[in-house]
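A.B. asks: Structures are listed in the sections that come next.
Read-outs: derived from the displayed coordinates by stated rules, not from any lab. Here the structure is a predicted model, which means the values were calculated and not measured. Cβ atoms are built from the backbone, for glycine too; each structure is taken alone.
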Structure I
Amino acid sequence: MVQVSVNGTVIAESTNTVFIEGNHYFPVEDIKSDVLSQSETTYVCPLKGDASYFNGTVDGQKVDDIAWVYPNPKAKVQIKGHVAFDKSKVHIA
């Protein structure tokens, strides 16, 4: 089981993460639904494609660009419907 927490509050946990390039990608259904909201930040990865970011709200505290998703990842990676978290903003164990 891999868990993501912010200040001790667990916001995601899964036994079905996909581990790519040092990041655990969590199935959307294993993330608390009320935590993430769309950010305006985007990124392009040559391996995975176009990423969209999410802000997080945990215990009333907003955390900008806490996570990202590849809505239409390139064919080589199997992370469609999965979200990764910024390790500098969360605790992953």
Structure II
Amino acid sequence: MRRDHAETVAARALDWIVGRDGLFHKFLNSTGTDLVHVRAKVNDPDFLAAVLDFLAQDDRRVREFCEAEGLPLDSVLQARAALPGGDEMHWT
């Protein structure tokens, strides 16, 4: 996946997270960020990677997001691989 497409997927994921009751608050808590930071970093590839990392923590979230957006189920992981740090494997 091209990086620009990956960034679009991540931005759509952020919109989806914001629109889910309580999920945005959980995102803020788990990433240690706040609304001001989100607004400032919305176009930052590193931040968008963190959005996809959060989404990928729960298979149900990935499935629901992909179904809602009409995306293939593997699009979140493909997008994550195209963003900074996506080529690094973390086994913890």
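A.B. asks: Tell me which of I, II gives 2.3 when you compute distance in nm of label points 7 Å out along Cα→Cβ at positions 1 and 81.
C.D. replies: It traces back to I.
A.B. asks: Identify the structure, out of I, II, from whose coordinates helix-only ellipticity at 222 nm (-39500 (n - 2.57) for each DSSP H run of 4 or more, over all residues; to 500) was calculated to give -21000.
C.D. replies: It traces back to II.
A.B. asks: Can you say which of I, II returns 2.0 when distance in nm of label points 7 Å out along Cα→Cβ at positions 9 and 57 is computed?
C.D. replies: Answer for the origin of the read-out: II.
A.B. asks: One of I, II was used to compute Rg and Dmax of the Cα atoms in Å, for residues 17-64 alone, and the result was 12.3, 35. Which label is that?
C.D. replies: I
A.B. asks: Output the label of whichever structure in I, II has the greatest value of relative contact order in percent (Cα under 8 Å, 6 or more apart).
C.D. replies: Max of relative contact order in percent (Cα under 8 Å, 6 or more apart): II.
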